[in-house]
1. If Rg and Dmax of the Cα atoms in Å computes to 23.5, 75, which of I, II, III did it come from?
2. Among the shown structures I, II, III, from which was the value -25000 of helix-only ellipticity at 222 nm (-39500 (n - 2.57) for each DSSP H run of 4 or more, over all residues; to 500) calculated?
3. If you rank structures I, II, III by mean count of other Cβ atoms within 10 Å over residues 334-341, which sits at the top with the largest value?
4. Ranked on distance in nm of label points 7 Å out along Cα→Cβ at positions 62 and 182, which label among I, II, III comes first with the largest value?
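No value in this document is a laboratory result; all are computed from the given coordinates. Keep in mind the model is a prediction, meaning the values are calculated, not measured. Cβ atoms are built from the backbone, for glycine too; each structure is taken alone.
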Structure I
Amino acid sequence: MSEEKIGNRNLVVIGAIIVQLCLGSIYAWSIFQGALYETIVDGGLYGWDKLWSNLPFAAGLASFALFMILAGRWQDRAGPRKVATIGGILLGIGVILSGLVDILGFGADMVQGTLYLIITYGIIGGAGIGFAYVCPIAALVKWFPDKKGLMTGVAVAGFGGGALIFNYVEQYLIAFFEGVIGMPLILLGIIYLIFVVIGSQLLVNPPTGWLPVGYTPPTTTADGAGTGMMPGEMVKTGSFWVLWLMFVFAATAGLMTLGNVVSAAKGIDPIVDTLALGALIAGIMSIFNAAGRIVWGSISDKIGRISTFILMFIVLAIAMFAFAFVPTGTSWILVTVIASVVGFCFGGNFALFPSATADYFGSVNVGKNYGVVFTAYGIAGIVGALVAGTFGEMFGYSMAFLVTGILAIIAIFLTLILKAKRK
């Protein structure tokens, strides 16, 4: 299917969802973290501490964000299919190699094992996600300029849904292999390699200048003005830096919760101290994560990005403070409800920020531009891991949630500044 011909844009949606389902498995790291963190006294095989067991996840997010910049530039030239295919190959290889952690004997040593997983699962696997992730988003923004928020949300809902599916897959595999993480990682790497490459073949761009029948871009948007900023021009604007900081603060809150929700829930309600219940909590949060991408994206098409940002950040702040002040002994059900609200708002970031990037700086170079905006997510991954690891070890998770709630409030004020700048 040539990218110079008008194809079936619904096939692009299907390809985007297949790719994103596999990429979203990075959020299921909490299951592997649980296996690494579980003490030998409690039946675990590794006994790593909180911070070290979270570092491969943080490295994966940072690598994801960094390589997405390169992918955005490349896919705008070469098209989404080729770049996403390379991403699938890198992701598969990185995760397969990470599965050798036990075979090579690194799993018995926390420092060596962590460094090995940072390189394989984190850097190589994260690079694969970075290459593949931007391609479906950039293609869909071009195919659906009339529904940017909704269709971006549909595509990246697969990313959130992938965490739900692979939570249970990883839980089953770790239990089947009696607490060892190596073979589960190898099997998952093979799955990612196959399905991301298959889904990538459906990703194509519309012809240059193509618009849906009957659609006229609003003159108030970058597209309507006929402009398409390059990244070098974009980063010189105040709007970019405000948008970037909003992303950092909002994503930090969600990432810290996603990566540590099972451990935090166990500390609040001891009954959660079973792998099956932990996976259930993470799975429910993932459902709301996926739903938030569609719902917030659709809302933003109706009431505008700015109003949606403000509403979403207010809900996020309330949920983070609720998490911070939940007393020990509270039912795991209430904990799950609060975590689900956080996940719902966190998912909205991935529909709103690419749509806002296209609105403010044009759809022509949205792959390049969103790659730069997305570096905020890499920073958030590092900050979230440090907040969770440092405050979680020293003061407990309540202080970590309090800090991220404050960050959500700062994001609200930044949105008001962005609104003033856009006027």
Structure II
Amino acid sequence: MKKLIITSLFFLITYYSLLISNCQSQWIQQYTGTTSNLYDMKFLNERTGWVVGDAGVLLKTTNGGINWVQMGYPVGGKPFNGVHIVDSNIVYVVGYYETIIKTTNGGSNWIIIRNGPSFQGESYFCVFFIDKDKGWIAGTGEKVLKTTDGGETIDSAYVNGGWFYDMYFKDANTGCMSEEGRVFKTTNGGINWYPSLSASLGHIFMKISFVDNLYGWVCSLNGRAVYRTIDFGSNWSLIDTTVPGMGCIHFINKDTGFMGGNTNRLYKSTNSGFSWRRENTVTSNEQFEAIKFVNDTVGWVAATTGVILHTTKGGQPVVNISQNGNEIPKGYRLNQNYPNPFNPTTNISYDIPKDGFVSLKIYDATGREIKTLVNGFINAGRYVMGFNGGSLSSGVYFYRIIAGNYIETKRMVLIK
């Protein structure tokens, strides 16, 4: 009986700790029911969205991600890479090994357009339709597929390139497509394509984002580069070289956008991509693969291991944190907050000798977690973190850092 009570108490404490943490964070992890990698995501509005990924993952939500439902396995467990929503009924999905499917009734049934043998043939990574019938599909094989009758017939155009990862068309003639270090553009409906951006060797451009059919951005998965266009891909400019390993990018308007990539790195820009600020996400070492916002504040991020994050307040930057100088410390260290006692603000400094995942959290005297200050991958260095206890009552609080095998807890006193 005693063991049962202790176990129940443990689960209650864990539940309420997670609940409080989620309420404080502006990036909330949604339950997807899968641990498979997620590769693409689209939303029709604040309620209806789709996400696709490995092992035949084909998820749909009609309540903003509160519930994600697997919409059958129309081609078994073959991986899906791209999804495009035409309307509430018509959705196209593409994937590995000659896979093209569509639904005309919101996912209740699926029409198999192409379904090649596993581990054979070309693979498709991206799909875009301007209406229910006319669309384009691309991936491996140095060609772009085009249909004008909803997939009944498909033509192809040769493109002298590598693998094509994402595409966007502003009308029936004009579109852009991302590739390994290049962006291709067409002005005749995909009959011909030419490289409008050719970056240095080694870059891979995955997702591409456009706003107002003029402004566009791509970022490099294996380098440090963000490019921007203001004339729908005719000309591109290198605007940032500070953030490495970014695979997905999405702009809400010409000023505000998000960019995600390796090891829990999600960034936000409010100046058209010329500078970026780290977001305070709640994951660990996932790679962000797709980002979608339906307005200025409501958005989602899809990642590896089945992770989907959701915000209704335009995200949450890592605030009041600054790196103190360029010196790399020799060891881990959590310093005593200063001032202490404090009212209502104080500073917490710590040393990180190597890049890695860092968690810094505040607890009350009962051990209940009340605030997450840091929860993500940061670079080696000396840091100072500001904390405001204005919403808390006077008393004793604790702050704990976890970085690798290093765990340290210190006591602080709030006096009002």
Structure III
Amino acid sequence: MNKVLVVDDEDFVRFAFSESLREAGFGTFDVPGGREAMEVVAEERPDAVLIDLKMPDMGGIETMLALKKIDPDIPMIIITGHADVSAAVEAIKVGAYDFIVKPPDFERLFVILKRAIEQSDLVKEIKRLHTAVEVSSEGFFGTSCAILEIIDKVQQVSPSDFSVIIQGETGTGKTTIARTIHRLSRRTSGPFVMVDMGALPETLVESELFGYEKGAFTGADKRKKGFFEIAEGGTLLIDELQNMSPYVQGKLLRAVEEKRIYPLGSIRSVEVNVRIIAASNSDLHQAVREKRFREDLFFRLSEFVISLPPLRERVEDIFFLAQKFLVEACKELNKPGCCLSDNALRVLREHSWPGNVRELKNVIRRAVLLSGSAVINIEDIGLLIEEKEKSAFLPLPLKELSAMAVRNVERQAIRRALEITGGNKTKAASMLQVDYKTLLTKIRDYNI
């Protein structure tokens, strides 16, 4: 039973609210002023508080701010008269969840209380989850069975020195999981270094990973450490592992097995103490079966495998994550007390989320930024999600249609080339007969 504290200096008001709340299934406390309310909140920890805006001793806003110091997550709902609505709105700006006007519409009040308590419970669950996995507010998690299993795996593997492969679509949180493993490991005081294989031309991969000696090639005017040496004593995350050429795969296998690297131009090896975490947005099992990835390297790196499901396969997490990102965005943009309308939540649940958790976070942040009120409505969410699809149907001048057709053909050709090469951008660039940088630019432009 959820417990609600009623704070009002008028006895008959407290009685009316308490009786109606008890009939609706809530437990109640009632006190005549702010100081008594502070004692009840400290001792009883109610789930929500109703506070009269005007009281003779401590005013409603002063009481609310004092209670927030005791329990910052407890939702506060202001009780006010018609003449004081503007003051109640000001109370929302400093932390009240909502307000209700006397005489109250109790059915509306019960709905507000239910939503307020649910949101408060989510905030508390988010804090508990963050504490459990010791991860920053940038973590991408949820409460679904699939995510809880992943969190359990993270906690199991983190204290070890196992190499880990993290698989999942773009935007599912692979980098965040890798950072969490590092933070929970014995290497947490060491560096966390990330290298994106998809952003490095193949000709530079070896020198960037293993470093080089002065004079190793034209332009090598001094010795440079590679990512392995930079990550010494810590964790090296190799992102987009599937883009690594067979030659570099062989070099990596040797480094992992021997725990030694050979910088370009050097006749001496360098001993390294690095934990390897690899991330891929494609199925490496399939790449091994198709001979696009070395089987021996896969088995060496896959001492532990974590597969992250896309957001569309765990719809139950959308509400949790949306509320989480809403709380974060409101804090970032100094807009306290924001909430999502039921219609907005429906739109979020129905969207396919091709960009996964990253896309959801961006949509929520933009909605909070652009919304003119504390309630995020369907207009704030729906238009943001659908604007790309809608823009495709806007009437265009005829002279622009040919350019659009070229872009569509290029987009399809790039996707097909990446599919054939298993996501290897270097090979795809060669197949399409364009240079590597041009391909990367087009991939970004077409949001592939």
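1. Values: I: 20.4, 66; II: 23.5, 75; III: 28.0, 90.
Considering all the candidates, the number was obtained from II.
2. Details: I: -25000; II: -2000; III: -16000.
Answer by label: I.
3. Numbers: I: 20.5; II: 14.8; III: 17.4.
Across I, II, III, mean count of other Cβ atoms within 10 Å over residues 334-341 peaks for I.
4. Values: I: 2.7; II: 4.5; III: 5.0.
Between I, II, III, the highest calculated value is found for III.
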